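A.B. asks: Some structures to go through are shown next.
We did not get these values from a lab; they are worked out from the coordinates using the rules stated. Predicted model, so just to flag it, every value in this text is computed and none were measured. Cβ atoms are built from the backbone, for glycine too; each structure is taken alone.
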Structure P
Amino acid sequence: MDFFSTETPIIGMVHLPPLPGSPGFDGDRDALRTRLLEDAAALEAGGVDGIMLENFGDAPFYPDRVPRHVVADVAALASTLRGHVTVPFGVNILRNDVQSALGIAAATDGAFVRVNVHTGARLTDQGVIEGMAHETVRLRDQLDTDVAILADIDVKHSAPLADRSH
C-alpha cells in the first residue's frame, strides 16, 4: 500500500450516525455532513495516516448487501470527505457489503476498503456471514481500479464456524 507514508499506518474511523432509512435517523442530512467533516478534521489534525468511513450508526446491520439508498448516501458523504482531507480514505459498509464499499471507493477516489469477512465464514449476530473474495477481486478488476482491500483476519464480534488449526 504505497499510498500511506508509513509501513504501519494509523487509520482513524469516522463512525457515521444513523443514515436515512435506519432506526434512529434524525432527519437532518446536513448534520450528517457536519459531523463527518468535524470528525475527519479532528482525526487528520491528530495525525492519522488515513481515514475510514463506516456506516456504524446503521445498526442493526444487514448481513450482506445494504439497500441502494445506503450506498447513495455513503457515496455522497465519501465525495464530500474527499474534498476536505489530504490523507487517503477508505470505506467500510457494515456488515459485510464490500462490493458496495468498493464501488463507492472507486467512484469517489477512495484508496481502500475494509471487509470484515473476506474468506471463509464467521458466526455473527447477523447469522453466518460468508466471505466473497472471488466476487470482490473480480469486481475490482471490472471497475479497473487499484482500490486496496483491507480484510480482517479474526473479525471482532464473531466466531469461527470450526477450528482450523489442525
Structure Q
Amino acid sequence: MEYKDIFYLDDPNISVEFNSDRGSIILTHHNPQKYLFASGKDTMEVVLERYLYNIRKPLVIKTMELWKEHNYKNVELRIEGHTDPNGLYRGTKRGSDESFLQNLDLSSRRANRVYNYILGNKSLTVEQREFAKKNMISVGYSFAHRVQQNNVGNEKLDPSSRRIEFRIISK
C-alpha cells in the first residue's frame, strides 16, 4: 500500500495534493469558499472528520511499515497546521506580528486536534498506538509557509494557505 492509496479517496469535499518539493500530502477543502475547520477555531468541520476517519488507521499502519523498513528508526509523521494571515481579533492587522502569533496558536491547536483524532482511534493496536506516540508530532506554522510566499496581501491565496499537511520525515 502506498500513501496515494490511503489519501486518494473518492471524497468530493477534500482536495489532496502530493507536493514532492516539500515532501507533503496537503489537505484542503475542495470548495475554496469552505474550510476544514470552523473559522478562527480548532473545531474540525464534518467533512474533515469523516475523511480522517477513513485514513487514520491506514496512515499509521503505512508509516509504521516505513519505520520498520528503516530498521525501526528515523521516520516521523508530522502533522502540520497552516493558516492565512488574517488576525483573529478585531483590530488585528492582517499579516502583523500579532496576527502571526494568534495564528501560530490556532494552527498548533488545529494540528493537535488532527493528531488527537488519529491517536484516539480505538481500533489501533497497542503497538500502533505506541508507535504513534513516539513517531508522530503535530506542529503549527501560522502563515509562515503560505502556498505562495511573500504574498500576504493577496487574499485570493488564503484558501490554499488554510490547510493541514502530513509530512513523512526521515530524521
Structure R
Amino acid sequence: MVTGVLIPTSGQVIVDEGVPHETLDFSERMGLIIENTTFPKDLSGLQNLVTLSKINQVATIEDIKSAFERVGLTEDDWNMKVANYSLAMRQKLSIAQAIFERPKLLLLDEPTNGLDEESTWLLRKTLKEIADAGSTVILASHDKEDIAYLSDEVIHMDGGKIVN
C-alpha cells in the first residue's frame, strides 16, 4: 500500500504528502526490495543499476559502487552477468538497488532471504546505518533476529490483519 501497488480498503496511506495510488507516482525517495526481484540476466550487476539510475537521475556511479560495497559485492561481482549470480548475490543486488539512491523511505520484504550469516550481519549493520542517518526503514521479516536488531517498533500481522 505504501508503494501504491495495493489500494487500502479503509484508511489512507500518505507518502511525501501524497496518496501513492492517487496523487503521485512511485516515490523517487523510496527504495524497495520485494521477494524474488528479477533483473535482466544478460546485463552485469553494474549495468543493471546504471540503467536504473537513469530513471531518477540522482545517483552517481560512485553511489552505485558504494551500494555494492555496502552489501558485500566485489568489483568482480559488479561486472559479472546477473545470469551467473547465485541466490545470495541476486539478493545483494536487490539490496544495492534499493539503497543506491539513498532513499528516505526503505521498504524491505524478507531482505536476508538467501544470505549467509556474515552477509546477514553486514546487511543489518548497513540498514542500521541507513536508519540512523534519518531514513525510515520498514521491514517485513520472519527472522526474529532481524526484527530484534533493526526495529524500533514491531507490528505483528496474521492474515493481513494486525494482531498483538
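A.B. asks: State the single structure among P, Q, R that was used to calculate distance in nm of label points 7 Å out along Cα→Cβ at positions 64 and 152, giving 3.2.
C.D. replies: Label of the originating structure: R.
A.B. asks: Here Rg and Dmax of the Cα atoms in Å, for residues 80-143 alone was calculated and came to 15.1, 48; which of the structures P, Q, R was it taken from?
C.D. replies: Details: P: 12.9, 38; Q: 15.1, 48; R: 11.9, 35.
This value belongs to structure Q.
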